[in-house]
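Bear in mind that the values in this text are calculations on the coordinates, not laboratory data. All values reported here derive from a predicted model rather than from experimental measurement. Cβ atoms are built from the backbone, for glycine too; each structure is taken alone.
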Structure P
Amino acid sequence: MIQLPALDCHAHIAPDVTADQLARLVPSVVFAVTRWPDEAKQVAYRKDQRIVWGLGVHPSRVARGETPDLAAVRELLPQFALVGEIGLDRRSGNLALQVSVLRQVLSLATDQPVILSVHSNGAVDELLELLEEAPRTGVVLHWFNGAPSQIDRAVRLGCYFSVNAAMEPTKLLQIPSDRLLPETDYPATRRHGGRLPGDTGTTERLLADLSGSSVEDVRHQSYRNLRAVLLSSGAIDRVSATISDLVLLV
């Protein structure tokens, strides 16, 4: 098997991070989400070869009553292969407003070749209903804690799942192996091994133990899953040549 760098499909990295700071990360490919369009503006034209930057409208900020600049989202979208972090969060409150904004963001992204990294804390049914309104490829459900029936529903919609070592093993076992992608959600999972963006080793070991396979097998399967979602969404044409070459090797 070829040697592949660690893969992290959802992490938070400051948009003003320097190239030298990125170089200190473990060798990895990282999908780095942002929380608001003004952050996305800062990273839209970066050329970091192993970082896929996202265009985010985080539900917690929507819930606080902040109004995202959707005209800026529309203008920025062609510069991104990743839309995230977006989604719903019942705990943050103001769910009706969150649903309204997310519906608009999903509509803007409908014809774009992008992956969507989607948050669904406490609002799984509401999120799946939105996705069923206008099914699309390229949806990755971040830290998904739905019930088995909701996992099955998401699988039927073609969704993938980015998972981490803070999740319950029983939940991880319910997700098909060909839909799994590792994440750190850095900095949220530092207590569970995700000490830096790209530090998915603990998650890989957990998945290997649960499946009775090796860490190497888990990593290669993750890259095959990433290739599938990049190709089906068309986002492979927007990631760097370094990343597209990696996923096409496996």
Structure Q
Amino acid sequence: MRRKLLLGNWKMNKTIAEAKEFAVASVRLSSIARQKGIEIGVAPTYFGLTTLKSVNPDLIVCAQNCHFEDKGAFTGEISVPMLQELGIDWVLIGHSERRTYNNETNLSCNKKLHKLIDNKMIPVYCVGETLSEFEDGRTKDIVETQVRVGMGDIAPDKVKNIVIAYEPVWSIGTGKNASQEIAEDVCLFIRQTVRGLFGETISKNVRILYGGSVKPENVKSYLAQPDIDGALVGGASLTIASFEELLRNVAD
């Protein structure tokens, strides 16, 4: 059975001191999550990684990006060996903001996915369509390409280490929510695409998250869908009170 996952993406928010305050308060939430069989974690800025990891070892601590090379002339980047030195083994890949503002492509995501799984790390691979693509009825074409290219040439036995997050770009931070029916339909389609690429058993075991204006009041209805195994949450993960409410609503 696929274990539910609640993962917060802090983006460019929180100082080290603020991350520590959250980490201290999250220890209690990790205990609740463990009792309920739910995994929880956050993706802070690079400055918050060590603080969160050291204060609450039970919390999944996820980097927001990495490079596909171990070292080199890549100003502003961070490598897999650097993350491993910090004890980090989860990384977001292909978030729409990286695709939009940093020219991230399906091919560069593919290189990063290979790098991570070759190092026994867990990528959270983000896919999703823009508003114009959604309105043009191209959602599944876009998402299928992102899955096929991004996960191209990955050995089937390693796909189990990849989490896929469907985040329609038009609903991220906009307050516009994909309905539960739309979210489930696309997540089911992603699972069917994975099945076509890697087989039935793998598709049944891969975890697929939904993200896009997820809040405490709607998270339960999303996770009630059969092909949605968790949530990738932005703004609603920034305060411990909201994160706890998310967790409790998922657990109930």
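Calculated for structures P, Q, Rg/Rh (Cα atoms, Kirkwood Rh), for residues 62-141 alone is largest in Q.
Could you figure out which one of P, Q the value 1.0 for distance in nm of label points 7 Å out along Cα→Cβ at positions 70 and 134 was computed from?
Numbers: P: 1.0; Q: 4.2.
Answer by label: P.
Could you figure out which one of P, Q the value 1.00 for FRET efficiency 1/(1 + (r/R0)^6) of positions 110 and 198 (r between Cβ atoms, R0 = 30 Å, to 0.05) was computed from? It traces back to Q.
Work out which structure the value 15.6 belongs to, where mean count of other Cβ atoms within 10 Å over residues 22-29 was derived from one of P, Q. Before the final figure, lay out the partial values.
Numbers: P: 15.6; Q: 18.5.
Answer by label: P.
Work out the source of -13500 here, i.e. which of P, Q gives that when helix-only ellipticity at 222 nm (-39500 (n - 2.57) for each DSSP H run of 4 or more, over all residues; to 500) is computed. Value -13500 for helix-only ellipticity at 222 nm (-39500 (n - 2.57) for each DSSP H run of 4 or more, over all residues; to 500) corresponds to Q out of P, Q.
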